[in-house]
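Participant: Pasting the structures in now, so scroll down.
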Structure P
Amino acid sequence: MVKRNAHPRRWLSPVFFTALIILWQVLYQLQLWPVYLFPSPADVISTLLNGVSNGTILQGVGASLWRLLIGYMISLAIGIPLGFASGRIKRFDQTVGKLLLGLQTLPSICWLPLALLWFGLNERAIVFVVVMGAVLSIALSARDGVQRVSPLYLRAATNMGVKGWNLHARVIFPASLPSIVTGMKLGWSFAWRSLMAGELLYGNTGLGQLLMMGRELNDMSQVIAIMLVIVLLGVLTDRIVFAPVERRMHERWGLGQ
């Protein structure tokens, strides 16, 4: 019974995306929109291959990923300790925690004017926007994870003499890890959005700059090609980085299906 149900699932994604491409081609053949506004799948693939062969897309991916990784690592270094402090210290949560919750409602693009005034038109402004876009979701998820740790775990660890840093390292952190990983995934997605917002307005190289170039040249094929590259990078990151971590975590805590 398990094999019979698992086999159709394996083909579900390829069939779905094949149907999307066919629908795309049919809409293109109907010529409901001008060609320069709605290119065919072949035009987009051709633009994508040309961008890879001449190095422009690869250069843009490298520049964007470098900015993203710097901003994301800074966000993790700031967000996780902030979340732990907010989750464990009530006065900290009532002050800084409330501030984090309020700032979370701000779209990441709102930080760009502030970054430009503080840092000017340079890389630091983009990295700052990435950090502000990712750090809040990471911190709030870590806070929620710490606050949801069962009091039974804490009492049992305290009765066995586990206190101080050992309590955080051996009990609180493992128990809050599912929420932390969720926050890391959210932070990664918000970091991408913040990066694109920054690169669309400023950036010598990067995927955002290639998107803006496609818009200025009225080249919708390039715009869609870069969008597909961003989506592919997101899927690969989830499959290579986050999915194995979640799988091990579920197996460790007996949640694997």
Structure Q
Amino acid sequence: MIIYPEIDPVLFQIGPLKLYWYGTMYLIGFLIAWWLGSRRARAETAVITPEQMSDVIFYGVLGVIVGGRIGYVVFYGLPTFLDAPLNIFKIWQGGMSFHGGLIGVLIAAWLYARKIKRGFFEVTDFIAPLVPLALGAGRIGNFINGELWGRPTDLPWGMVFPHVDHIVRHPSQLYQAALEGLVLFIILWLFSKRPRPTMAVSGLFLIGYGTIRFFAEFLRTPDLHLGFVAFEWMTMGQLLTLPMPVAGIILMGLAYSRSLKKN
């Protein structure tokens, strides 16, 4: 059993200015994505140039923050935010939805693809391998915030979150940081190092993330204000994630069937 090391959510403070760990982890995630993207952009077949990476990250940041926050409000906390609408701007307190952020990034990718006159899936194939490590950084931010804790366990690495209760729980934030972050990154990075038909990398991302997130939710405590939302065992995260592997399989099927027809 491990006791959760309660961490001050404020990294440092200068007068009234506070820098929060949660926001810092998002910043680290964006910097990692920029660095990886700059490496990918140097390939001869890349649809994005190194000079365009700053614009790509700018569009991505807007998509993640706006989409993630709106998604959280819509999917997880609409009544609360209707009571106090200004709370929508308190991002440093946590409360970001991956699925909302994904929608935001897809919209941003579509707008940027139009701007540079490239295909939508050409752009999403380029950015998909940049995403997992940024997701992992966000999950570490969840852990530092002491939120999204796991379900009870008797495993030796189980963790007690004293600000929640005295039950030994899965450190599910760290599981997701490792699986959605490092493992998914390795899979996508290695897969995308070789030429792939358009839509294949995007499809693999949807399959990989959707599968990992669906099963990881079984180790994570459902949102207390929502509980199980379907079949008495399915969480909101699982319900929103369920279409992702299906969409990914369809994209990969289309990608390789079109590739075979061309050949």
Structure R
Amino acid sequence: MMRIGVSLYDVADATEALREYAAIVPTLPRTVGWHAALKHDMPALPFVPPELVGARMLMLVAMWLDDAEAPDGVEMIDRLSAIGQPKVTATTVLPFAAGVQKLIDKEFEDGHRYYTKEAHVAELADEAIDKLVTFWSDMPMEGEVEIIGLGGAIGDVAEDATAFSNRGYLLWLNFAMRWDDPACDADYMARTRAVVGELAPWVGRGVYLNMLNFDEMDRVVEALGGPEKYAKLGRVKAQYDPGNLFRANYNIVPAPAG
């Protein structure tokens, strides 16, 4: 079971809350996960009042990753839930797999058109926050801009130990865009590319492989840690999957024998 705290903010209060979020995240212990989602429209989740369903809002989700009833966990989640000027706050205890991981399932169900852009960020600067909020506050496509806290144990593993590379960053920024009309494809994808381009001064090296899109095939080697690591993974792939059966995503081509 996991203790979580959720806070919802109006567009006008989002910048202040995100600046506090960015300042606090580097100070948090490993027993805390804290993520942000700038949502085009709030879904009908249990903690969302009916009058806010469909509203454009920032959602901050704080998670205590230890004993859900520990007094220091209760205190921490209450403190994080109260930053800025939230419109709504709620605290509950949920199972991780059956509860926390399913919070956004309905927002990303099958049958819609999706486009993603992801980046690793070492620090969420004030100017970067301003650009994010400006983009989000009037973006026509549905979906959300996600700021996911990384750090902790994933940074303890040596870079060459796993295929998941560039794990030293504090935050993972993801533009998870959604719409239904194919006529909007070019416009909405261009808008997403443009804002990611504007954020280039604050974006680090690497990208999460599962978030690559059809227009990012040139980034597969980067996502997997660079040419040397990609070559090593190609040799492993040739040993276990020489026919490249597992190829539905952008992955590793088996290295030729030699």
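Just so you know, all these numbers are worked out from the coordinates, no wet-lab data involved. As the structure is a computational prediction, the values presented were derived from the model and not from experiment. Cβ atoms are built from the backbone, for glycine too; each structure is taken alone.
Participant: Of the structures labelled P, Q, R, one was used to calculate helix-only ellipticity at 222 nm (-39500 (n - 2.57) for each DSSP H run of 4 or more, over all residues; to 500), giving -8000. Name it. Don't jump to the answer; show the numbers that get you there.
Facilitator: Details: P: -25000; Q: -18000; R: -8000.
Structure of origin is R.
Participant: With FRET efficiency 1/(1 + (r/R0)^6) of positions 198 and 246 (r between Cβ atoms, R0 = 35 Å, to 0.05) derived from the coordinates and found to be 0.75, which of P, Q, R does the value describe?
Facilitator: On the way: P: 0.75; Q: 0.95; R: 0.50.
Going through each structure in turn, the value belongs to P.
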